[in-house]
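Several structures are given next for inspection.
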Structure P
Amino acid sequence: MPGSASTVDTVVAANSTLPNGLAVALWAPRSGADLPVVVLIHGSHTHPGMYNDLASLLADRGFVVVAPEQEREVFGDKAYYPQQAFVNWALDFAAAENQRPDSVVHGRLDLTKSYLIGHSMGGGTALGITGDFDQFGLVVDPWSRPESLIATVVMGTHNIPPPRTGDPIPVTNKVPLAFFQGSIDSVVTLDQSERTFAVVNGVTPRMFVTVEGGNHFFMTDVDNPPGVNEDKAAMGLAQDLSVHSVAHWIVVWFRAAAGDAMSREALMDRGPLLEPHLKATIVE
């Protein structure tokens, strides 16, 4: 597994192994208790180490981020590909770490609260989990939607089956769901993502955030990380600014979904512009 070292002094990052032998990364604040778990699901041809800055910023705000990874063959291509069982593996790993005396999170987790983030194909994986249905090609091992799941964020994601020209498959989300989408993404276009959001028909609130100047990798440490299927459009927004602002509003979204009144007010009071480069549509 590519190494991870937190870019935030208040956060510790560690690499470990799941019981099934797959690699898993963890980011946690160095102090604090009753910490909820965020499961981070990578996309195709990406791995958790590419999201180190985002995960570190989330951990700095009081979340423990757990990110499994898997290389497997899909349609003859062996690369990093997610599957829906990631969510169960990650939460089982977190529960075991909470009990392990030598763990950096020993006795510090609130396992009744979990959140989900997915990027690209990982976002499609997260949509399946959030809607409680099997996504084609993303179910290999048994999985189930966790009862602890409070809210989901997907980034650079659509739900349009091949050849990607038809209508999106509707998603009946069981928990609050937010889309973050780069305005100049050429891998998953803004139109594809907006049309998918339009057929999400489950619980509210739901939110769609357009990252102005963002391409497909507006949340990774660098634009077009080595080994990915590159976005032909270069980032039109500073990478650091993009990651920091997206991390901030993911935290606000998660806290609002968990019932924090100040976070909910922060979302509603800002109107359509969360920041000059973040335009939000909220469905209540």
Structure Q
Amino acid sequence: MQQAFRIVALVLIWGATTLAWIVLDVVLVQRTDQADAVQRGALGSLWGPQQAQRAPDVSCGRGKTFSLLPLTDSKLAVDLALDQRRKGLLWYNTYRVAFDGSYRFSNTGAARNCTFALAFPSEDGIYDDVRVLVNGKPVENAASFGAVSASIPMDHAATATVEVSYASRGLGQWEYVFGSGVSTVRNFVMRMRTDFGAIDFPSGTMSPTSEQRTANGWDLTWDYRDLITGNGIGMVMPELLQPGPLAQRITTWAPLSLLFYFFVMFIITTIRRIDLHPMNYFFLAAAFFAFQLLFAYTVD
């Protein structure tokens, strides 16, 4: 009878402590999610949001008739520098990006005026040192309404080369998108250099055709002659271990460790016939929970 009472008491103590851990777990999840929702938006405004650079459009026409010209050659250089920032209780994988693109296209129709337009990755972004060159000549005041553009008079069979470069900042990941849906890409070369070794590619993007390890990062190349794809190119910045989610995961598995400890203690006291009062188990459970509670509030 006494043994049965002891077992019931142990189960009740373990169950009550587990319930307390569940409450702590939920509080940690809610606190982290709420902080992330507020701070990610604030950091995006201060530093810059996630970026997705779209390929440029070239439209040509005479009068009211316009048509799009395909790019015949694209050579891009992208430098990504990780610059992680802490906002409140959480770390965010912010980065700096230097973009340099050279695009070539040819006028297959009659002499007409063509407009080259490259939209910035985000209207809320920060862009510095923006430069646009058409056939080697700089274009003044090319940036307006969230894009850079240049008007180019082109004769029949004429070829133009437009170079665009800028420096910016972003959050989370960087992508290059060829277009909406499936696109045809010809003579495309992108060289991406990173100053971090833990590289990862977003879902729905292509892996590089060649990669080389450098002293502090990677030198990646995407080289295609005649590509048809609906995927883009991207890079996910490495993340630091977040203290909030770490404490939450440890708290989730805490009841299992207490159960194992109670089981071992019960077996040892039974074999050695030690009359250990259930209050001793209560204080042990309280010590376990107090450690998790202290850990949860000190990691932040």
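Please treat every number below as a calculation from the coordinates, not as lab data. Because the structure is predicted, anything quoted here is derived from the model rather than measured. Cβ atoms are built from the backbone, for glycine too; each structure is taken alone.
For which of P, Q does distance in nm of label points 7 Å out along Cα→Cβ at positions 59 and 83, calculated from the coordinates, equal 2.7? Traced to structure P. When mean count of other Cβ atoms within 10 Å over residues 131-138 is calculated, the result is 12.9; to which of the structures P, Q does this value belong? Only structure Q yields this read-out. Out of P, Q, which structure matches -11500 when helix-only ellipticity at 222 nm (-39500 (n - 2.57) for each DSSP H run of 4 or more, over all residues; to 500) is calculated? Source structure for this number: Q. As an exercise: distance in nm of label points 7 Å out along Cα→Cβ at positions 27 and 227, calculated from one structure in P, Q, equals 1.7. Which structure is it? Derived from the structure labelled P. Assign the value 5.0, calculated as distance in nm of label points 7 Å out along Cα→Cβ at positions 19 and 211, to the correct structure from P, Q. Going through each structure in turn, the value belongs to Q. When relative contact order in percent (Cα under 8 Å, 6 or more apart) is computed for each of P, Q, the one that comes out at 15 is P.
Kindly point out which one of P, Q the value 2.3 was derived from, the read-out being distance in nm of label points 7 Å out along Cα→Cβ at positions 11 and 171. It must be structure P, since only it matches. Work out which structure the value 7.6 belongs to, where distance in nm of label points 7 Å out along Cα→Cβ at positions 139 and 267 was derived from one of P, Q. Going through each structure in turn, the value belongs to Q. Taking Kirkwood radius over Cα pairs in Å as the criterion, the top structure among P, Q is Q, with the largest value. When mean count of other Cβ atoms within 10 Å over residues 51-58 is computed for each of P, Q, the one that comes out at 26.0 is P.
Given a value of 65 for percent of Cα pairs over 14 Å apart, for residues 67-154 alone, calculated from one of P, Q, which structure does it belong to? Attributed to the structure labelled P.
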